[in-house]
Structure formats: C-alpha cells, structure tokens
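Heads up, there are several structures right after this.
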Structure P
Amino acid sequence: MGTATADLIGRARAGDGDAFRELTEPYRRELHAHCYRMLGSFQDAEDALQDTLLSAWQGIAAFKERASIRTWLYRIATNRCLDALRSASRRPAVPWDIPQVEPPEPTRLGETVWLEPFPDVLLESTLGPAARYEQSEAISLAFVTALQALPARQLAVLILRDVLGFHAGEVADMLDTTVESVTSALKRARAGLQRRLSPSGDGEPPPPPGSPAEQALVARFVRAYGSGDIDALVALLTDDIHLSMPPIPLEYQGRADVARFYATILRQDWTYDFVPTRANGQPALGTYLRGPTGIAHGIGLVVLTLSGDRIRAITRFDTGVLPSFGLPASLPG
C-alpha cells in the first residue's frame, strides 16, 4: 500500500469525507458496472452503489488493510447486491404498452423480464488478468441476460472469478465461505451460463464499434424502420434473429416471427426520429414517434446486436431508460 493511500485511509478514519471520496472515487464506475451485472438493472445498480459507499464510509474505521481498498469495496458491493437479490421481489412483467396496436402471438415468453441497458459512457475496462471474457462480451446484453438466470451465489462467484479475475481465496473471503465452495459454485455457474449463451464461434463477429461498417448497418436499419419497409428490415436480419422487449415478456425468434411482429406495429404513415447512442458496448437508438403537433415523443430505446453485416438481436426498452442515456422525453418540432 502506497504512502498516499495510507494517508487517505488515516484521514478517512478520522472522519475526513474528502479523503474518503478521493480514496473511493477511482473505483466508482467499475463498482457500478459490477452491481449492474449482478442485478441486471441500471437503476438498481445505482442504488446498490450508493449503499456500498455508505457502508464503506460507516465501516472505514474497521478496515483491517488485509486486502486492498478495491477488494474491500468489491466485498461490500457484492454483499449489498446479494442482499438486494434476496430481499427484493423481482419486478414483474408488464403488459404490452402501445395502445391501438395488438402484437402477434409471440414465439415464447421471456425467462428474464427485468433488464435495463447500461450506457457506454459509464463503462471502463474492469477485467482482471485472469478474466475469461473480453470486455465487450462481459457487458453485452446477451451475457447480462444469461447471468440473471443463475442462482444469486453462483452469479456472484462467476462475476468475481471469471469477469473480474479475483482469485478463489479472495472470493471465498468476500463471501465468507471456503475455497472449495467457491470452486463448486463456479463450476455450476459456468455450466448454467453456457446453456443460455450461444455456442462459442456461432455467428460472425460484429463490426468494430464506431466503424464505417457498423454505422452503415445501423443507418440501413434506421431507413427501413423509419419508412416502414418490412422487406428491407427483414433483409438486415440473421436467420436466428431474436427480438425481445423487457419488461414486456413477449419474444420473437427467427425471421418469419420477427417479420410478423414488425408488420403489425410499423406504419408507413408514421414519422420516426432516432437519436444514436451506445448501450452495453452495442449501437443503440433513442426512438421517437412524431405526433400531429410536430413534437416527437419518446417511445423507447432499441439496442442492436450485430453479427457480420446483419442484425442478430433487437432489444427494445421502454421510455423509462431514456434519462440514463441523457436522452429527452421528446424532441421539438
């Protein structure tokens, strides 16, 4: 531990709030992302982060310095998230929310209905040297969705070991358990996760973020969606395209079912506006529907999962997520 860090700890123990903030601020963003992976919700992760920092402030006097400040904070954050998962009744699914439009019969009902996107502007690399996943994969919507189906303890162990790269002994200490229990939980978690993720190497990799290829594909999606051109839209999709819209549980799988869905909800006489952003390392679009007064009202956020020069998944979130991305509720005429 460096002299500067030791000095900050000493001052924080003495009640210096500025020293505590200087000590913990470097870890705020990565702790936020950690809580998000645990809880699958941007807002719930913000609450868990605030609980973590409050607990750390209240407990700094008892900090033993057996581990680093970062490890100590992850211990607190992980246990706050486990408490949240145990105590909170997960938010229920909600009904279809577009009036005067009846969606077609879904392919299936989603297993994970409570999920929110995470803004890319708040992301930074948090993976340890022993991590099994790339940064982009470890925050993708598919990965975070699959995590939410794991039992809470397995979820925590997998994130701490395989995403963040903590050693088994460190994780055992964080969770007040044994290395053997951590090893067993990790084995079960990996098996459960792989059952819910696409097989490795299945499908082409996406174009690089912000590349001309990515921008061109998103622009083609915007043109097809905005004009209500179902054929052009379907031509952009992979055969195994997956469409979901949490917290609405309806899911559509495959080109035919997704085409039926868009044929039902898109209207050529409606005018859409799109504001580009990024979520979970993926291109996203704030989506607005322009009304007769000329004002465009927000109708949600669409996140695109790309595969080569096609779209492999479309995830639509409701308007409640727009403020997290700095997007307005409406656009002027």
Structure Q
Amino acid sequence: MKVLVTGSNGLIGSEAVEYYDRQGHEVIGVDNNMRAEFFGAQGDTTWNLQRLSAKTRNFKPHSIDIRDRDRLFELFQIHAFDLIIHCAAQPSHDKACQIPILDFEVNALGTMNLLEATRQYCPEAVFIHMSTNKVYGDAPNELPRVELEKRYDYANEADYHGISEDCRIDRTLHSLFGASKTAADIVAQEYGRYFGMNVGIFRGGCLTGPSHSGVELHGFLSYLIKVAVTGGTYRVFGYKGKQVRDNIHSYDVIQAFEAFRRNPRPGEVYNLGGGRENSISILETFDLVEQLTGRTVNWVYVEQNRIGDHICYISDLRKLKSHFPEWQITRSITDILQEIVTAEDTRYASVR
C-alpha cells in the first residue's frame, strides 16, 4: 500500500508515518515545517523529521506547501496513493486572528487542493481528513453546567457522554481558525457524499503524545508539561482553570483512522477524543503532573478567557464505537502524561 501523510512532521502525521512504515507500506510525507513560521523556534518540527528519518525504512519526506496546487498534483501524478491522511493545518485557535488569510489558505484551500488531486488521480483511495471540534464554535458552552471544586461538568445526565456530531456548526462563535476548519470539514464531506469518495472526517478534541511540539497557542498537555519540566510559568486563561478537555493519544487516533480505512463510509463525520475517561481540567492536570514529576507547576491566572473557547468539552465517542466496535482507547490520561513527561525530560536533558 502507498500512503500519503500531510503534516508528516507533526504529532498525528508522524504517528501515522511510523505506524504505516512499521506495517511495511511505502509512506510519502508532505511537510514544509510551517509550524515554525506560525509559532517560531518552539514550533519547529525539524527534530521530529530527523527522528522519523532515523527510525523508518520506507518513508520519503517532501517539503511541499499544500497551497501549491501544481506541486501537489505533480506528486499525485507520480504516485498512485491508496490512503491519504491529511493532518497539515494552521492549528491554533488564537493564532488565526493574526494571520487570517494564511490560516484560511492553508486550512481550507490546502484541503481543497488535496481532495481534488485525490479525485483526479486516485479516486478509489481512502481520504482521512483531520478536522477539529472547533467546527462547533462555542455552541458546546450552551449545555447546562455545574461547577465542581476543580472542574466544570455537564449538569444533565443526558449530556454525560459529551458532545455528539449533532451539535450545530453554524450560528456560533468559532474563531477564524474554527471557521477555516469548518470550511474544510464541509468540503471534505461533500467530496465524500457528492462524488462518492471514501472520505472520512474526524473532529479531534485534544490530540496529544510525546511527538507534539507544544506551544502556548497550541498543544495543551505537551506545552504544560514542557513548562513543568523546564521550570517556566504556565498561563491559565479564564474559567478559573476548571475548563475541561478530553485527551487522546496519537496512537489511538491512528487506530481510528485505520478502522475507517478498512471499512470506509463516504462523507461520514466522527468526533474523536479521549472521551469521559480521559477528560481532565487544567487544575486537575497540574495535580497529576506534580504527582508524576515531583515538581511544582508554576502558573499564573489571566482573567480574560480565549475568545470562543470551550468551557467543558468531552467528545461523545458512541457513534465512532458503534461504526467501528473493534476500536477503543488504549492509553489512559495517566499513561499519556507519563509518556510526555519522559519524552520532555529526555529532550530537556539533551539541551542543558
């Protein structure tokens, strides 16, 4: 099988590269390290490309900008891809307002370029689009909540499992990032539904793991642990630090993609996160990281919350599990944090 991974130096992309390389498939990567342009040196993914190059056998990286339609089409003309995993994006809710045109071109136009290249050159391929829960904007905040000692939670028993795919995606405040990703999400659905292509859309919650180049504007757990390990100060933006996210390890993300590849459903949408079992607030994360590291996390509180931010977001995984009953979460929130702590300790020690 020939696999294309966009954003191949990033968290989910690199996990996909490693997984399919281990299976003996030929893997083509597309990544021009725009994360460094978005976030500066902290976002640079060169270290991960070097790690992949050392670990893999059948991985061929290409520095291509997904906005460059000619180069992308050229790549598709050369290779007959069986699977496309599209992870490349401008990923920051907050950064988008500073670079609105670039954000939209990368997230919406880049996705359109890849879908059209797939339609023209390998229409039978399975196309995985990595979307985001930000397509729902702040609509999830309308659910009634209760405030507990260290977290918010849903007040109604009917909402226990979290946000489902039925949550509306319009008439809500998205952030410009959420809007550009919503455009890409809808276009991906249309290529599946209108053209009958094997396109699956996965609306990610907090995706994480040891290969994340976390920064303040993107990569909650990775960045928090980096701050804890290096002795920096973490800034909490609003909601008393009780805002909740469900976290999923990059390995479990790829296993969901693989379940879809084996049994594709054209144009289908799935929420993808850690679910209730892997949900945690910022305050709860501080406690758990301090237990795992023996270090106190230094943090300060900023009263102003991020615009359009979710107060309590847990991914309802019931649709995904019903369509693919063989898929399940394999990494607990404690497992995830410990793995990131170990990786950050190793990286920090190497540069001291």
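Descriptive notes on the structure:
- Highest-scoring label, criterion being distance in nm of label points 7 Å out along Cα→Cβ at positions 185 and 289, among P, Q: P
- Looking at mean count of other Cβ atoms within 10 Å over residues 9-16 for structures P, Q, the greatest value goes to Q.
- Look at mean count of other Cβ atoms within 10 Å over residues 209-216 for each of P, Q: the largest one is in Q.
- Taking FRET efficiency 1/(1 + (r/R0)^6) of positions 41 and 145 (r between Cβ atoms, R0 = 25 Å, to 0.05) as the measure, the highest value among P, Q is held by P.
- Which entry (P, Q) yields the derived value 3.2 for distance in nm of label points 7 Å out along Cα→Cβ at positions 73 and 177: Q
- Source structure (of P, Q) for distance in nm of label points 7 Å out along Cα→Cβ at positions 105 and 137, computed value 3.7: P
- Taking mean count of other Cβ atoms within 10 Å over residues 281-288 as the criterion, the largest value within structures P, Q is that of P.
- Structures P, Q, by Cα Rg over 2.2 N^0.38 Å: label with the highest value: P
FYI, it's all coordinate maths here, none of it is from the lab. All values derive from a computational prediction rather than experimental measurement. Cβ atoms are built from the backbone, for glycine too; each structure is taken alone.
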